[in-house]
Structure I
Amino acid sequence: MIPTAKKDAAWLAPLLDRLAAYQPGGFPFVSLYLNLQPDPRGRDHFDPFVRKELRARARTYPLRSPERESLERDIRKIGDFLGTRLGKSANGAAIFSCAADDLFEAAEFSAPIDRNQLYIQPYPQLYPLARVMDQYPRYGVLLTDTNSAHVYVVGLAATERRMELDNTRLRRTMVGGWSQARYQRHVDNLYLRHAKDVAEALERVIRQESLQKVVISGEVVVLPLLREHLPRHVADRLIEVEGIDMATPEAEMLRATIDVMRQVDARDDAAKVARVLEDVRAGGLGVAGVTDTLAALDKGQVDELLITANPRDVKLEEERELLPEASEQLANDLVSRARRSNAALSFIEDGSLLAEVGGVGARLRFRI
């Protein structure tokens with residue numbers, strides 16, 4: 001029986017950790033990444049890639065060998081999954097299979113995979129999966145006016161959860177007999193009550209969903225009131241923007257907030273790299289370069305691994321001109337070790353930031 005693909009972003013971190021802990025048994029392990037986005041005519045192009053590449057790789061093993069037979073079973077499982085279980089709306093998918101170890105895992109997501117990629121090795125190729133998680137992180141969105149609010153939880157370029165708040169008291173028609181001052185005080189009190197309700201709801205969602213960032217946009221009347229009622233640990237996570245309102249279609253909201261998160265990520269990348277390099281120069285809690293970073297990972301020192309977004313830019317200090325495949329393998333090893341040691345991962349989009357240190361650095365928990 002072929003399992004259904006995991007679709008919620010919350011599934012990916014546990015999946016990544018399970019795969020990072022995998023102990024190779026000497027049999028082929030298939031890591032398949034697929035770009036499921038249709039072309040302008042609505043046609044998919046991943047199927048010919050899968051059929052051609054899997055069969056070609058299978059022929060590199062001797063006929064009737066245990067490795068070939070295991071891989072043939074993988075090919076059948078993958079074909080069955082793609083033919084019967086793949087969702088119609090997915091833009092990207094990742095499939096991991098080793099029939100000899102009775103392992104089959106699949107994930108599909110709205111976030112796109114840049115290109116079709118197939119790896120058959122003794123171990124899983126995790127770098128592309130970790131990269132997608134970093135490119136499309138989970139975050140919150142709050143859109144509010146003086147009457148209502150929408151709260152979204154977004155992950156992997158899709159809405160995971162949506163909550164609506166509606167202050168019906170503000171929608172009632174005010175009848176005669178009210179002085180202007182009394183009417184205004186009443187409205188101000190209702191605005192204040194609405195801001196408190198939204199602040200409480202936002203704090204609750206951040207806590208329940210473990211969100212690190214929330215993009216907020218709203219009417220200028222309510223935002224100052226909202227900020228007044230947010231505790232510091234919530235206010236520090238907010239990214240205030242303009243141009244998105246309650247009437248913005250959800251697809252447009254997603255595109256706009258993904259762009260905002262990328263801008264924030266680029267700013268944070270530069271700050272993280274600068275801090276690590278400063279620590280390296282000062283002999284503090286930072287290391288740079290593949291050799292020192294690998295050593296720190298092995299000792300459990302790494303709190304956060306910084307690695308270039310292009311795995312082929314990972315270079316050894318003493319041998320800068322690695323083959324692209326060797327660089328990818330090295331990058332995958334760094335990511336796997338980071339996951340096994342509970343280190344955070346940050347992919348640095350601007351390759352120039354880490355270019356002089358082989359594309360790798362780390363912030364340490366402690367020094368030995």
Structure II
Amino acid sequence: MSDRYDSAALVEFANGLLIAAGVDAPIARDVAEVLVEGDLLGHDTHGLALLPGYLGELEKGAMRGRGMPRVIAERSVVATWDGERLPGPWLVRQAVAWALPRAREHGMASVAIRRSHHIACLAAYLEPVARAGMMLLLSSSDPNAASVAPFGGTQPVFTPNPIAIGMPTSGDPVMIDVSASITTNGMSGRMKAAGQLGEHAWWLDAQGRPSKDPAVIFEQPPGTILPVGGLDAGHKGYGLALMIEALTGGLAGHGRADPAEGWGATVHLQIYDPAAFAGADAFARQLDWIVEACHQNQPADSARPVRLPGERGLARKRAQTDAGISLQTGIMPALMPWVEKLSVPLPHAA
């Protein structure tokens with residue numbers, strides 16, 4: 001790992017690079033904050049590691065740095081937008097801002113976004129909504145790429161198709177961020193570059209043979225990432241991937257049936273207000289009971305007590321907010337060409 005950096009300084013650094021690359025200031029700020037939030041939570045394949053790719057997309061015009069989404073359809077609590085290839089982190093934050101007051105008034109609200117650019121780490125959007133007592137469900141697919149085969153198949157159809165949910169409790173929120181595949185494209189690429197193998201057969205080669213080597217998905221013809229459940233129970237991840245395709249491409253009306261445009265995302269989010277159902281107190285009573293039951297559960301390994309999803313990420317965020325973020329080794333070297341090209345000063349190590 002590299003030196004530690006103050007999180008606020010990293011936000012200013014990323015913000016400066018994006019503005020220098022031609023991104024409008026409000027959009028740049030949201031993108032920078034979401035990327036650094038990913039690193040704070042420990043999702044270091046989906047934090048600042050994405051910034052060189054974003055800057056490259058801006059340079060070639062595949063990501064737009066200014067503009068507004070186009071409204072495709074809108075009812076009282078439902079909207080469908082065309083993201084016009086704008087940065088995904090900004091679009092998702094705009095959608096949350098649209099949905100949140102409507103969910104407070106009506107109990108729930110939902111936005112589907114077609115033609116967004118990549119939306120980074122899904123977990124990075126959950127905490128503020130959950131701290132406000134609301135529940136955010138967020139999912140994403142990339143119809144322009146494919147690296148995951150349907151269970152029993154050998155040809156890629158899906159992307160890892162992540163889905164995330166933030167649940168309020170009386171303490172820290174529960175924050176789930178999982179993919180329909182065993183691992184992600186980003187982690188596969190990092191492991192390949194480092195010469196690392198998976199702990200188990202997480203991939204199939206193009207002939208459908210199980211492999212621990214991530215390199216198989218970069219070969220021609222390419223292999224695939226196995227769905228969650230792997231060789232034995234991958235029908236579960238396959239079903240999850242299909243559900244996410246319906247929520248994203250299906251509801252947005254744009255997806256894999258359309259011509260590819262390049263790296264991007266189709267997005268669905270829904271916000272629920274527990275107060276509109278059985279009540280906020282009733283919701284908290286149920287969730288708090290579950291949290292306590294999980295924490296008190298006898299662990300199989302006494303050195304590894306049961307924890308809730310998001311618990312380690314939030315603890316890491318608190319620690320890194322105080323001590324600085326320890327960036328993955330390759331992130332700053334990958335940004336150096338952009339630092340030089342855009343004349344943006346490097347942040348000082350903490």
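Values for this structure:
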| quantity | calculated |
| --- | --- |
| Relative contact order in percent (Cα under 8 Å, 6 or more apart) - structure with the largest value, from I, II | II |
| At a computed 10.3, 30 (Rg and Dmax of the Cα atoms in Å, for residues 266-305 alone), which of I, II | I |
| Comparison of I, II by Kirkwood radius over Cα pairs in Å - largest value held by | I |
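The numbers here are math on the coordinates, done by the rules we state, and not lab data. Because the structure is a prediction, the values reported are computed rather than measured.
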